[in-house]
1. Figure out for me which of the structures 1, 2 the number -5000 belongs to, where helix-only ellipticity at 222 nm (-39500 (n - 2.57) for each DSSP H run of 4 or more, over all residues; to 500) was derived from the coordinates.
2. Can you say which of 1, 2 returns 25 when relative contact order in percent (Cα under 8 Å, 6 or more apart) is computed?
3. One of 1, 2 was used to compute FRET efficiency 1/(1 + (r/R0)^6) of positions 30 and 126 (r between Cβ atoms, R0 = 41 Å, to 0.05), and the result was 0.05. Which label is that?
4. Have a look at 1, 2 and say which one yields 14.5 for mean projected area of the Cα convex hull in nm², as calculated.
Structure 1
């Protein structure tokens, strides 16, 4: 017996319905769609979730939650994971080679979790306040290049046009 020779038992399967193939087939004329109506027409079906004009369930329920599309871009690294690394100078490439951070990560952030008792030099890696204190207490250093701040241009307000003398006099008279 081979997989390519397996077949269902005779009579176990029947041919599919070929609708719209004449009166003798039993599925001729209207082809199982009944008479007239929206569902009898081509392209006459409502989209999924349509409830006959009633507000559909997916719109009645409150919106909840949020899934960030960039969540995986910045990987979290615990201070205890840094303790086990052999390298003393650590950047994103070192963390990726060690398998601590995903290859798809664009950046990493060190968070305070566990102990760190060795001197480390971090380059271009973000650090939380607690982790920064622990790394500096162990004699380590953190090097980050600051991104240049882009100043937004403020739109200058146009000076108001001086009003004609007649209208200005009319307003002053109305005030007093």
Structure 2
């Protein structure tokens, strides 16, 4: 059976149109990785990138930074994430951290909300594990980056002195985000 030429042309036009739309949907977050950060193998498909930030002199551990993306509309609201991160840090007496600093900024047209917390890191060692960290003297820097394809989540955690050492590069990393 022969297909009439006009139908073939329509099919080709549809494929071209779908191809262009698919290219538009493949937009992604672009960023510059600061000098000194050590890229690590991602341990989950939800991790866009994973880095080790070498420890400051006197600290016993490196810091860790992970960039997460769960998909359009996934991962929770900005407020829910800020609240979850705040709950992952406690004061030495076990009470919630007071004076959490959150900041709203714009990075190349993207809305970014960051939070800065210090105290004892008490998050689960792995989601759903029921085993919790107990790391006093830690600092958590985190951000929600809102893009047209959904939010990206950045979490930097480590000893306070080490995170402080990398704070400016964390901020330059966040400010380098572009959605292309």
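What follows is calculated from the coordinates using simple rules that are stated; it is not laboratory data. Values in this document were obtained by computation on a predicted structure and should not be read as measured data. Cβ atoms are built from the backbone, for glycine too; each structure is taken alone.
1. 1
2. Details: 1: 12; 2: 25.
So the calculation was done on 2.
3. Details: 1: 0.05; 2: 0.90.
It was calculated from structure 1.
4. Working: 1: 33.9; 2: 14.5.
Of the structures listed, the value fits 2.
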